Structures are given as C-alpha cells and as structure tokens.
Structure P
Amino acid sequence: MSNFLALIKRGNTSSGIAALGNAGLAIIKAIAASLSGSGTMFASAMHTVADAVNQGFVFFGSVLAEKKPTKRFPTGFGRVVNLFCMVAVIVVTIMAYETFHKGIKLIEHPEESTNFWLNFFVLLIAIVIDGSILIKAMKEIVKETRSDAKGLGIINAAVRNAGRAAPPTRLVFYEDIVATFGQLLALVAVILAEFTDFKILDGIATILISFLMIGVAFKVGYDNMVGLIGVAAPKDVEDRISARILSEPEVTDIGKMRIVQEGRTYHVEAYIELTKGFSLSEATKVKNRIIGSLLMDHDIADVTLGIMDDDGVINWSRPAPL
C-alpha cells in the first residue's frame, strides 16, 4: 500500500488536478444544460466530461509509468502513459462525434434556451477554472523542460517547449487551450443567442466546439503514436548529456550515442573514447563513474556505455559549455 501511495505522489500533477477540476465542472455544466436546454452548454459539458475522463486515465497511466523496471520489463513502464493517452484520444473522438451530432440537430431544429444567467455564470466560472489549469500546465512544462521563464514569459516558453514535456502534461496543455477557447466561444454564443434572433448560432457553436475536440484528438494521438514508436531526444537534451560526458578529463570523444525518449525519461546508449594507456580495470571505473554522474539527472532512466580506444579522430562536436 505504501508503495502504491508513493507512486501516486509521483504521478503527473497537472493531469491529476485537471481531472478533479473538470469532473466538478462537468457536473455543474450538465445540470445547467438540462435546466436551460442550451445546446452550446451541452457541447461544453460533453467536452468537459471528455477532458475529465481523459485526464483521469492519463494520471493513472503516469502513476503506472513510475513503476521500476522488472526482469520481464527491463526498460521500465515509461510508454504505458502513451497507451493511456491513446485511450484518451478515443474518448475525445467519441465525445466529438456526439457533440457534432447534437449541433446538426440544433441547426435543423433550433431550440429556445432558458436560464441565461445560469449559463452565463457557469461558463464564466469554467473559463476561470480551465484558465487556472492551463497556467498550471504551462508552469509544469517550464519545470519539466528546465526553462528559466518567469511571469508572462512562461506562455512563450510553454508553447515553444510543449513537444518536449511529459505526455500527460502535453495532453493537459493542449486540451485546456482548446477548453478555455471553447468556453469563451460558448459564452459568446450564449450571449448572442439570448440577445439576437439568430437561434441557429447555438448549433453552429456546438459544431465548432466538436471540431476543436477533433483537433485535440488528432494532435494528442499523433504525439503519442510517435512516443510509442520511440523518438530521439531533443537537440538540447542531447547536448546536455554529451557535455556531461565530455566534461570528464579521461574522455577524448564520443564514438556514437543514441538517446531515446520513453514517456518523460530518456534511455542513453553511447560508446566513449578514453585516453590511451588505461587498464581494463581503470577504464571500467571511469565508465561507472560517468554512468553514476548521468543517472543523477532525474530525466535519465538508464545508461549503457561502451568503451573505445582513442582513434585520434574527433567524431562528436562539442556543445557549448553548460
């Protein structure tokens, strides 16, 4: 039990908070939609239900991904979170279809909605909550990618580095961009539907929200498909790791290196060239010291190093000093 609680604490914070926040919002919106008959509110509720289910799945996946490697699964469980994100994509797609279908019905048979102020305040609260979750996800991206951004700079840093963040954080970030924009769209549609005679606007806004959901499903699905296949580490991560290896006085060059991202961590395989004259025992000590140094980086899951004699040819360009 204590091990399980420890895993939960190490789960992705953004997805856990987002799941709880969206679950509460979904209940409030569902009640508002049933009382008012607003198609836009129904679409917004469906979107929030999809977000809550997705982020709950993803949080659970991020917890399982923290399990230590076993004899049967020696590389660990990092890609489990990608599988859970793919399940989330299926949920979003189904919800998007239901929302689109509702929008078509509202265009063909416009319905008069009631309880304007209820819808207005629910959507206003939703914008605040989703906006807060989005800011939290941005801060997580900045933290995970080791950016130094502060204040308003986290917006640019989050957009620029989102592709390097952990899969759950990416999913929360993309979903809450769409969610926040979708709430704003829904709010505008509710206001215009109340104060104008353009009643099919309710259906149009519902369809637009379904398209936003499909866009999220496509983006998240693609990112996680790439993650399941196995993707190379970003250039700055490669530079950071190679700089750490080359900072060792006994290392003259890196013959070959491969870094694969799995979940939020990296697997490092490299052949290093050492100064000539070391005995096998001495070279092994150097290798083990370098492995220990690399594993101090919390982003690195495991390291495999091979040793080569210095051939006098520089194969690896040295990055700028850290």
Structure Q
Amino acid sequence: MNSSSIKLGSIFNSSRAAIAVVIALLVILFATGVLVSDRFGTTRNIFNVYEQSTGLALVSLGQTLAVLTGGIDLSVGSVISLASMLTSGLINGDQSMVVPVIAGVLLLGILIGAVNGGVIIATGVHPLIVTLGTGAVIQGVALLYGLGPIGKVPKGFDYFAYGRLPGGLSIGATFAVVLSLLAAFLLVKTRLGRYIYAVGDDPHAATLMGLPKTRVILLVYMLSGLFAALTGVYLVSRFGVGQPYTGANYTLASITPVVVGGTMLAGGRGGVMGTLLGVYLVSLLNNLLNFLGVSTHIQLVAQGLVIIAAVSVYVEKRRIA
C-alpha cells in the first residue's frame, strides 16, 4: 500500500467521523424540536426544511470544493445577487428569454469563477483577499444594474423552487442532493478528486509531484461561481424577482455547513456529503429558532458561533491526529 492510498484512507476516515457527529447533532436537534412544538416533527415541516435548504445546499457545494483546495470563495453572495438581478431583469416576463438568460447567467458565474481562479494563480494572493475584492466589484455591478427589485418572471418559472416529485419531495432540493452525490463521486472515484485533495493537503508537494495544480484551482473556482449563479436562479424561482442584496447572507451561510460537515478550512480534509448534512443541520436549527420566535439577526449570530465551535473542534482533532 503506497503513501497516497494511506493518506486518502485517513481523509475518508476523518470525513466519516465528522458525518457521524453531524448526524448525532441532527438527532439531538430534532428531538429538542419535537419537545418544543408538536408541529415541529410533522411531515409537512420536515418537507419544508428540506425545501428551504436548497439555496444553501447549492452554494455550499461550490464552497466546499474551493475550501478543499485550501482556499475560500467570499464572492459567492455577490454572484448570487447579480445572478438573481440579471435573471429576472433580462427575462422580464418573456417566456422566450428563459433558456438563453439562464444559460447566460450560469456562464457568467463560470467566468467570474475563472477570474477568481486566474487572479489567485497569477498573483499568489490568498483566495480570501482575491474573492473579497471581486465580491465587492460584483456587488457594485449588481447595484448599478438596479437599486431594488427588478424585472419579473413568467408563469411556471417557480417550478424549480416549488415543483414536487411523487411523494411530495421538492424538485429543487432533490436536484441539490443529486448534484452533491455527483460531486461526491467526482471527489472519491476520479483522478480530479484526488488532485483536489492533494492540492489542499500540501500544495507545494502537489507542485513537486507534477500535479496540475493551476488547472485544479481554476476549475474549483469556476464550479463555485457556477453553483453560486445557479443559487441566484433558484432564488428568483422561489421569490419571483431578483434583488441586489439577495445573496448578502449567503457568504457566511455557505461556510457554516462546510466547516460543520468536517471540511477543514486549511484544505485537504472533508467532503460534500458532510457539507450536505451540515446544510440540513443549519436549516433545522433555523427552523427550530423560528418556532421559538427568535429573530433572523440572532440566527446569524448562532451561525457564527457554530462556525467558531466547529473550527475549534476540528482543528484540535487534526492537531491530535
């Protein structure tokens, strides 16, 4: 058995441990909610939590890939805002514009990701600084396009958000699960997945080994931009209109399930299935806080505390390992 297979084995073992922790927390949180309210444990509320997790699941998927390489994408919230504005503003109720506009918006997300990755590669500046800067530029462009809700969508556009599969499952939420499963397969079963882990675990060693580090970094930021743009399209489907600050809270929110799910901010450890469970944990927590009448501002505080706690626990585990 070679050293790379041993290293991958330790990565997957740590991921399974993190997943087990998140599942335990989900059970505890659900049990607490059932004690708080009789309506919390109903099928209707569970389906509601599942549906409401969609936007966070989509953007967090791309964020996970960036973090696995040892980076981070702080531009996702601004990309979501711009994508939502362009989607509703350019379609503006015209059914014939739906397909070309969505295709264009998704392509724009990929191009923004390519710019992020290209600048990171060319300058060597940390991704946090690069994506913080590009995020500010993108948010400014969104505000130049419109200072408030803009455009409208045609009838049936809400099918992505509110459509149902047999059994009542949300189409959008199930689509996010399918994408997560495909990404998990990519990470575990393909050479690209091994490269992503290798770059995040030790970028210098990856370079010495001749791995295509620059292409890996470019690709993960393109995917992050794509999933952020897709999230913007989804939110227009959900709310019926784009707004310049639609994605404002998603930058912090997209990091929370990533670290809660066991993906190390230093890179090289974790995976998308842990992130998906982290999304459900955050969504269930917010749902419980809503039942308790806690304001959305306090919910943001709770998310920040969860990030600090998760990072502290997982960093300590890695040091011990």
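Looking across P, Q, the calculation of FRET efficiency 1/(1 + (r/R0)^6) of positions 105 and 153 (r between Cβ atoms, R0 = 35 Å, to 0.05) that yields 1.00 traces back to Q. One of P, Q was used to calculate relative contact order in percent (Cα under 8 Å, 6 or more apart), giving 19; which? Answer for the origin of the read-out: P.
Of the structures labelled P, Q, one was used to calculate P(r) over Cα pairs in 5 Å bins from 0, in percent, for residues 65-120 alone, giving 4, 14, 11, 11, 12, 9, 8, 7, 7, 6, 5, 4, 0. Name it. Answer by label: P. Among candidates P, Q, the computation of mean count of other Cβ atoms within 10 Å over residues 57-64 that gave 24.5 used structure P.
To which of P, Q does the computed value 15.1 (mean count of other Cβ atoms within 10 Å over residues 97-104) belong?
On the way: P: 18.5; Q: 15.1.
Label of the source structure: Q.
Given 2.9 as the derived value for distance in nm of label points 7 Å out along Cα→Cβ at positions 33 and 193, which of the supplied structures P, Q does it correspond to? It must be structure Q, since only it matches.
Ranked by Cα Rg over 2.2 N^0.38 Å, for residues 89-248 alone, structures P, Q are led by P, which has the greatest value.
Have a look at P, Q and say which one yields 87, 42, 31 for Cα extents along the principal axes in Å, as calculated. Traced to structure P. Each of P, Q could give semi-axes √(5λ) of the Cα gyration tensor in Å, for residues 161-216 alone, but the derived value 30, 10, 6 comes from P.
For which of P, Q does helix-only ellipticity at 222 nm (-39500 (n - 2.57) for each DSSP H run of 4 or more, over all residues; to 500), calculated from the coordinates, equal -23000? Going through each structure in turn, the value belongs to P.
Every number here is computed from the coordinates shown, using simple stated rules; none is lab data. All of these numbers come straight from a predicted model, not from anything done at the bench. Cβ atoms are built from the backbone, for glycine too; each structure is taken alone.
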